[in-house]
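Read-outs: derived from the displayed coordinates by stated rules, not from any lab. Everything numeric in this text was worked out from a predicted model, so none of it was measured. Cβ atoms are built from the backbone, for glycine too; each structure is taken alone.
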Structure I
Amino acid sequence: MEELILKQKHEDMMLYGYSCLRQFPKSEKHTLSAEIRQSMYEIDKHIIRAQKRYFKKTTLQDLDIEIAHLRTKVRLAKDLEFLPFNKYENWEKMIVELGRMVGGWLKKLPAGS
């Protein structure tokens, strides 16, 4: 059940992220913007893998790493002023929530998973 909530939260974050990426300067559409999109797709793949695998720990750790990587890219977009602070703040909250959910899922795993 928690996996379904995580998947939905990620889809909501992607929709919001796409609306933010639309306002990036034209010069960044195929660089930082594309890397952020790719990172969001990778997170989606890791969520699906974690739902399907019996042993989830390494997949969830990979998911956690990719979420941290996305946070770094979004922060860079804010620092480069491609993203207004209020949009950055909202997007960051969504990313942090995903990270917390993944951390909680990792803690719930039985030892040796």
Structure II
Amino acid sequence: MPNEENLIPMSQRSESEVRELGKKGGIASGEARRRRRSLKEAADLYLSLPVTDRRRANKLLRRQVDPEDIDNQMAMIAGLADAATDGDARAAAVLVKLLGEETPPAGAQDGEVRIIDDL
């Protein structure tokens, strides 16, 4: 298990050691980037597939969604909208963020909740 005594700062390593560690880090970074890209492509493919559940497809048709637009992505958006209208604040926040209408309060950091007492 690593601890303070086992750690050697890069400034105290030889040039070849630093180069080798940098090379290993670059290779690992490339592998992680390829994995993320592959995962994103798989998610995009799945979300573009048509809805196979008849009840879910009929529900979207009743909401005036064009039949060629009914896919898993549309079903997911409809589910988020349902949850948001039922009072789920997280679903509402996701929809607002997807629409690009999110304006964080001044000084607020990403994901931070600010409670304003105006009584």
Structure III
Amino acid sequence: MDFSSYSGAPAATMPADTWVVNCRRLFDHLDAMQHVMTNPLVDFEGDKARLRMYMKAEHFLTTRSGNSDFALGGYYDDRLIHTTEGWRICAVTLNVFWNRGNRDIMRLAVEGRR
């Protein structure tokens, strides 16, 4: 996972189950969200593939100071591999072009606060 363009943290390797647990810490505490991915472009190289697609992610949380939202947009650059179980994502890179709103709601959601 390389989300450094969003978080500034270096890329990290983790099992898929760990990724799901980390996402739940955020997503379970947001009031609503909408993630949209468009214009997929796939390049196949045998049993490997590269998938690029634009993304926009909206996040909403009602805080003590009122309703807040945070959005970001850019594109994903993913690497996939074909296994006996089918195609699997083996690397994800998020490239953020823009963001707007109250980014602090993301931290509040992870902490389970409002």
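From I, II, III, which structure was log10 I(q)/I(0) by the Debye sum over Cα atoms at q = 0.15 Å⁻¹ = -0.62 calculated on? Intermediate results must be reported in sequence, preceding the final value.
Details: I: -0.62; II: -0.91; III: -0.75.
Label of the source structure: I.
For the read-out distance in nm of label points 7 Å out along Cα→Cβ at positions 29 and 61, a value of 4.1 was computed from one structure; give its label from I, II, III. Present the calculation step by step, with values, prior to reporting the outcome.
On the way: I: 4.1; II: 5.2; III: 0.6.
Attributed to the structure labelled I.
Identify the structure, out of I, II, III, from whose coordinates helix-only ellipticity at 222 nm (-39500 (n - 2.57) for each DSSP H run of 4 or more, over all residues; to 500) was calculated to give -27000. Write out the running numbers ahead of the final one.
Working: I: -27000; II: -19000; III: -5500.
Only one of I, II, III returns -27000 for helix-only ellipticity at 222 nm (-39500 (n - 2.57) for each DSSP H run of 4 or more, over all residues; to 500), namely I.
Of structures I, II, III, which gives 13 when relative contact order in percent (Cα under 8 Å, 6 or more apart) is computed from the coordinates? All intermediate terms of the calculation are to be shown ahead of the outcome.
Numbers: I: 35; II: 13; III: 26.
It must be structure II, since only it matches.
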